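What follows is a set of structures to go through.
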Structure 1
């Protein structure tokens with residue numbers, strides 16, 4: 001099957017790009033856009049166009065947004081990481097990258113190959129990876145066979161299906177052929193004024209939501225109305241959760257992880273509570289959990305300064321390791 005292409009001259013593409021540009025202005029950010037051509041994988045017959053946004057200057061850091069993978073969701077965190085060269089990957093099917101049907105690939109193999117190709121094309125030999133939600137799961141998949149390329153993992157929110165054999169209750173309707181229509185109807189707001197709903201369902205504090213600029217809601221509306229949003233969202237969730245054991249990162253794999261892992265977890269995360277984070281941190285060789293009281297699945301939206309401080313301290317560890325290795 002040929003993967004769906006996102007037409008750059010379409011009204012939907014232009015609307016999403018305009019909304020995102022305003023959001024960057026509101027957060028005083030000036031990203032540089034790069035388009036990468038990823039070689040065909042499995043069902044794809046043509047190169048896949050993947051978008052990467054670059055922010056700032058300094059030591060490189062790869063960031064991979066979670067959920068469906070839209071960079072705009074990281075906007076409140078990015079100003080906290082000044083002094084680093086941030087490469088923010090828009091996963092296929094999101095962030096103006098080409099559309100993608102994840103049920104046409106073996107998602108584990110695709111994730112590992114995608115991250116490797118992106119790092120190669122960006123000339124990133126070894127970097128810290130900051131990733132959220134299912135993207136945190138993917139980053140861990142990549143770090144297991146390629147520990148020499150990942151200096152550390154900084155994982156935000158419940159990281160996908162680590163030690164998790166059951167599907168989180170909020171996601172179960174997406175796997176049901178009948179209920180999936182209702183599920184997607186809730187994900188796609190009818191107007192920008194009603195676009196705050198998904199954030200509330202992520203457990204985000206209402207006060208934090210109200211502090212966001214209107215351009216954030218405009219992005220939620222515009223990106224969920226891209227033509228392949230529904231296909232990408234449902235196929236990703238179904239491919240990750242289609243069976244009890246499908247794509248789980250079990251204890252026997254996590255014990256093999258040699259890369260340092262820092263988990264930053266909101267106490268109101270609706271997908272799993274921090275007790276699971278404690279289990280994960282105890283299983284991996286170099287794990288640490290930090291909880292953000294009152295925060296949801298996107299803890300940097302609830303408290304960007306606190307999460308930014310934690311992340312900066314962790315990135316300093318990478319700098320120290322790099323300095324030691326040079327001597």
Structure 2
């Protein structure tokens with residue numbers, strides 16, 4: 001019982017923030033929003049959290065992975081077309097999207113190791129390559145799935161998919177060695193290397209994990225909307241920024257609580273912020289600008305060194 005109370009206490013702040021924000025939405029727009037619509041908001045926050053969990057590993061080791069949106073795009077197109085053309089069903093869609101996502105993450109990781117350049121430059125280059133491939137593969141045709149594949153927006157399949165992904169993220173981050181290595185490299189790279197952790201391999205593994213969750217997100221996203229369209233000119237960056245915003249907010253409200261759960265709360269907060277912008281009549285184009293600006297501010301704040309106060313000298317006896 002004591003352990004349960006401690007868990008609730010540690011995660012109380014992460015839970016309270018979206019509740020307070022939603023109450024603000026009800027005050028601003030009482031006619032268009034009710035407590036009954038909260039369940040819709042909770043479901044809408046499921047899918048973005050998949051991608052946020054992947055980006056969490058990238059941020060954890062100091063990676064800047066801007067290719068994640070393009071990874072999702074390719075995974076959706078390849079996984080959807082292969083599953084539908086070969087009649088593999090929903091299971092084939094899931095496997096196809098995940099395998100494509102992992103493959104893209106692996107390619108990005110090896111390009112990073114081969115070129116030995118910062119992850120920001122590497123992933124921007126891979127973003128352009130992946131977007132170009134999306135417009136070339138399958139003749140650039142828009143993917144439109146049959147009704148039998150569009151199942152991830154329905155209850156209880158959406159909840160089951162979310163819980164499975166949550167378990168995978170929790171095990172990877174808290175229970176398996178890679179999670180400890182990611183946190184060690186993120187806290188202090190030199191100390192981690194002095195303790196036998198290969199920082200480069202850890203960064204590469206983090207990129208592959210990003211690909212894993214990008215594939216999961218792609219399966220859920222395309223399995224909810226039923227379509228995927230090729231992109232160009234870095235249009236997939238909006239998907240990347242949304243995930244980064246979830247991570248930045250989630251990290252900010254984690255405290256002593258569960259980071260995996262806090263990132264879901266961060267995704268929920270992002271959905272509420274979008275709802276607030278709609279309530280204020282802000283058009284979609286400006287919503288993306290605001291989200292990008294918020295992400296940049298949060299990243300700058302997170303990158304600032306934290307000052308530690310020097311202890312006061314002991315009083316002389």
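In terms of distance in nm of label points 7 Å out along Cα→Cβ at positions 109 and 213, the structure with the greatest value among 1, 2 is 1.
Match the computed value 122 of volume of the Cα convex hull per residue in Å³, for residues 53-196 alone to one of the structures 1, 2, and report its label. Among 1, 2, the structure yielding 122 for volume of the Cα convex hull per residue in Å³, for residues 53-196 alone is 2. Compute relative contact order in percent (Cα under 8 Å, 6 or more apart) for each of 1, 2 and report the one that scores greatest. Checked 1, 2; max of relative contact order in percent (Cα under 8 Å, 6 or more apart) sits with 2. Source structure of the calculated read-out (Kirkwood radius over Cα pairs in Å, 20.6) within 1, 2: 2. With distance in nm of label points 7 Å out along Cα→Cβ at positions 21 and 237 coming out at 3.2, pick the structure among 1, 2 it was computed from. Computed on structure 1. Which structure, out of 1, 2, was helix-only ellipticity at 222 nm (-39500 (n - 2.57) for each DSSP H run of 4 or more, over all residues; to 500) calculated from, if the result is -24500? Computing helix-only ellipticity at 222 nm (-39500 (n - 2.57) for each DSSP H run of 4 or more, over all residues; to 500) on every structure in 1, 2 gives -24500 only for 2.
Please compute mean projected area of the Cα convex hull in nm², for residues 141-260 alone for structures 1, 2 and give me the label with the greatest value. Between 1, 2, the highest calculated value is found for 2.
Every read-out reported here was derived from the displayed coordinates using simple, explicitly stated rules and does not represent laboratory data. Being a predicted model, the structure only gives us computed values, none of them experimental. Cβ atoms are built from the backbone, for glycine too; each structure is taken alone.
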